[in-house]
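Asker: Next up: the structures, one after another.
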Structure 1
Amino acid sequence: MKKPVSVLQMITVNTYWVGLSFMWNGLMAIVLPAVIANTVPGNEKNTYLGLLTSIGLVIAVIIQPLSGALSDSWTSRWGRRRPWITIGTLFDFVFLAVIGWSGGLTWLFIGYLGLQISSNIAHGPAQGLMPDVVPPEQLAGASGLKIFIDMGSAAVAVVVTGILLGSKAEYAGLVMALIIAVFLVTASITIFGTPEQPSTQTERVSPWKGMIDSFHIDFGVNTAYWWLIGQRFVFLLGVYGIQAFAQNYLRDVLAVANPPRDTGLLLGSVTFSLILFAVIGGWLINRWGMKQVLILASVVAAIGSFLLWFGRTQGTILLFGSILGAGVGLFLTANWTLANKLAPPGEAGKYLGLTNLATAGGGVVARAAGALWDVLNNSAPGSWNGYMALFFSAGVLALASITMIGLIEPSPKKEIVNIPS
């Protein structure tokens, strides 16, 4: 039986996510769009950005569960998770240096794809560290702390990297050095401050078998959970598209002087609103029920998405982006709460892990659509039809997700939850 852990210990085990969130949000939202926009032909930048980042997310979907499964049965005097976290993070620094200082599109692709491999080698085991050391009765508090850390670090990352990068990404090396420094400190706190018991192997289990077992679900009994994953995918698909191509929209349509900086301010305001309404969402769920909050979230997010196309000043963009963030915050709280209630008690880890099919899958599809937005933009130069389609499709997808909410009902065969309606 695990001993209760202190708040300081919960912070320590979650500090790794500060550096990871700072790295990926600064890189994906600010650095990569700016570097690519200053490297490739202007009318193809969404295509290149979408291709690179969608391939990277496919790598993440493959590597992350594999490394997590391997760490489950790893034997080491340092424990199961920390060796993998350490090795993956050290290689992160190498590939961040490649991105920051090597120069050229080829090296950018090598650095980014290598970073996806190394980071997810660490990410899978890192997700298993908290349930390994935190007792079940404290997991809810520790998980809430992790979400707050993720979102807070994301807000800081986009603002700081946006300010430092420069309008032409001329200070990419400086930004990479900052990311490495932040990640080095935060990873060290978790790795050295969260001692694991030496791990021994009593039974050899194939990691491939573990992965196959983790995806085995009784479709007939768990239909509601698949509808929940589907609704999450549809909603997030549009949101990720806006996040991915926001900088290029500001660069092309608003012609701002410093796109990375203004994108950082925009996404920072969106994230701040997201955090605020994620907290408000918990209060609303207790009064209205999860499904009502999901409907409200979809409507608010759709309004924010539609309005973004009409924003032609930085002030209106920040306002409309905050409306979108409010909808996303409400959605994430309600959707995750519903996921926890629908997951069978004995298989919660498996089911909650499967939500990444929607999260990562939505990111892959949304970013791959960059080529379509370029085609539409280039079909009538100056009209920016691609960006209009981007914002309107995000709004339509948010509204379309409402049609799936009524299908998220537990099977009569397994009455294990009571979902407010």
Structure 2
Amino acid sequence: MALITKAVRGTQDVLPGDSYKLQHIEQTALGIARDFGFREMRTPVFEHTELFNRSVGETTDVVQKEMYTFQDKGGRSITLRPEGTAGMARACLEHGLNSGILPVKVAYLTSCYRYEKPQAGRLREFHQFGVECFGSAQPQSDAEVISLAHLLLSELGVTGVSLHINSIGCPTCRSEYHRELKAYFEARRGELCETCHGRLERNPMRILDCKSPVCGGIAQDAPVMIDFLCDECRQHFDSVKSFLDEAEIEYEQDPHIVRGLDYYTRTVFEFVSDALGAQAVVCGGGRYDGLFEELGGKHLPSLGFGMGLERLLMVMEAKGAGFPQPPPCEVYLASLGEAAVSRCFSIVTNLRRGGVSAECDTVGRSLKAQMKYADKIGARYTIVVGDNELETGVAALKDMQTGEESRVQLDDGLYTMLYNKSLDRQLAGVADLLGEVIE
């Protein structure tokens, strides 16, 4: 029975005391995305398994070891999404967005699921912010997407993050690279893990992304894709770097970045932080020009990135990034007597309709206990309503920070005034919102 009161391993609860931090990240991310012309899109949490087999790649760790796959009652193979791009691309095809105005620029906040060893910043259920740009082959799109991620990290106060970029070419120039890479790993086949034996035959580039320290050590001296780029891919990569230079975004060319998913082509990039004691990728992405063809659609050059929110939050906290505090209760109405309880409930109901954060007693506390509660929740103002206040229709509004008191009317004019006020009011103006101050 104890199991039912514990979260499943690899998942976590976000408690009210922390949720405002993630809300800050999410709202900032979507706001910046809108400034770049990206609009939010949402897709189902599960898809047909074949979607991920085709897009992510059957030789990747994600497909081979980490996906949550099951058969539904109709006998269909269903998978909880392990990443965001494939579902976004599927939705673009299904709803014909690729036949409209291009590029299609979408952003998303989503949960993802991978069965891997839980560790700091890496959970089995995790959350991502991402963007996808469908329908642009131009290098300035690569720079724009990178610029979006760069600005977001800056706005969130994330310091000490470096941008690493690489090009993994196109199918044309990768064919020669694969031959060289296969020959290199073939000479050391006996040292490779069992999983990489299969990768050696089907996709030797996946060995470069193997999590085994032995395979990783061997891969360090392997040929690099940047030396095999065709003229077109090299020109594209040089242009991307030129646009980043124009935007004054610093970067490091890293020939060992390949990313963990098969759909990537040409530009790949990662934003890396050392805030957690070791290098940690807080954002990764790149171009995937052949993905739509893999899914049965027409050629549609595209690109995007994904940013893990749990790891990003850990980096922000490690770097001392600031978080805006959640707005406190603006006014607490304390009641004395049954009639006052009813009246206070009516008042807070109308205050909330007017956009004011207001609370009153709902558990039968004494007046002293109510005032302690108001202090604990950080209420900016309090009003005590008893028989005298009900009779006169006037009460004292107390500023809990300064101790200053003002007299306010408790009548319907108060509510009319609230309806006409902006929802984005300042706390200092709450007295005016509650009613006219009596001199």
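Values in this text are rule-based calculations from the coordinates and carry no lab data. All figures in this text were calculated on a predicted structure; none of them were measured in a lab. Cβ atoms are built from the backbone, for glycine too; each structure is taken alone.
Asker: Of the structures labelled 1, 2, one was used to calculate relative contact order in percent (Cα under 8 Å, 6 or more apart), giving 14. Name it.
Answerer: Derived from 2, not from the others.
Asker: Assuming 16.5 is mean count of other Cβ atoms within 10 Å over residues 71-78 as calculated from a single structure, say which of 1, 2 it is.
Answerer: This value belongs to structure 1.
Asker: Turning to a different aspect of this structure: Hey, helix-only ellipticity at 222 nm (-39500 (n - 2.57) for each DSSP H run of 4 or more, over all residues; to 500) derived from one of 1, 2 reads -11000; which structure?
Answerer: Working: 1: -25500; 2: -11000.
Derived from the structure labelled 2.
Asker: Which structure, out of 1, 2, was distance in nm of label points 7 Å out along Cα→Cβ at positions 311 and 383 calculated from, if the result is 2.4?
Answerer: 1
Asker: Determine which structure produced the value 61 for volume of the Cα convex hull per residue in Å³, for residues 175-222 alone, calculated from the coordinates; the candidates are 1, 2.
Answerer: That value comes from structure 2.
Asker: Among the shown structures 1, 2, from which was the value 17 of percent of Cα pairs over 39 Å apart calculated?
Answerer: 1
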